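Coordinate-derived values only; no laboratory data. The structure presented is a predicted model; accordingly, all values stated were derived computationally and were not measured. Cβ atoms are built from the backbone, for glycine too; each structure is taken alone.
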Structure P
């Protein structure tokens, strides 16, 4: 049984990475407990710029919806071409 749990949790890491990544935004509230990522300010800046960009570009909006609905991994929001465009807004 111990091996089953270990194998299960190892197998779902990619699946749960996106929801946990999205939950990082909860740290904008001081009452949120837990270890804040060292790059929290940069993540929040990137997220705000991405939101502005998505409001202007239907394809980017579609991608953000697909990520929020867990249809695509959060890493899709940091693809080099998209990241460069988002960073230009910061």
Structure Q
């Protein structure tokens, strides 16, 4: 599940690279705010933060629910961008 979240985050970043400028995912998300509903935008940010914690913080162990909902939130964002999954 951890790897699935990392993969979903990479997919979102790749989609954003085609739509907005920015040197990293965080910057691209800021520029892409108007491409998402407000609720989805907030959830994508939270999912990206979970991903960052997984990758950068030793010992970070999110619950299954947090991982699953983060993946679903990124998927919802990709759907709003009309990315074929």
* distance in nm of label points 7 Å out along Cα→Cβ at positions 8 and 72 was computed and gave 3.1; which structure, P, Q, did it come from? -> P
* Asked: Given a computed value of 18.8 for mean count of other Cβ atoms within 10 Å over residues 40-47, which structure among P, Q does it belong to?
  -> Q
* Asked: Ranked by relative contact order in percent (Cα under 8 Å, 6 or more apart), which of P, Q sits at the highest value?
  -> Q
* helix-only ellipticity at 222 nm (-39500 (n - 2.57) for each DSSP H run of 4 or more, over all residues; to 500) derived as -19500 - corresponding label from P, Q -> P
* Read-out Cα Rg over 2.2 N^0.38 Å, computed value 1.27, structure in P, Q -> P
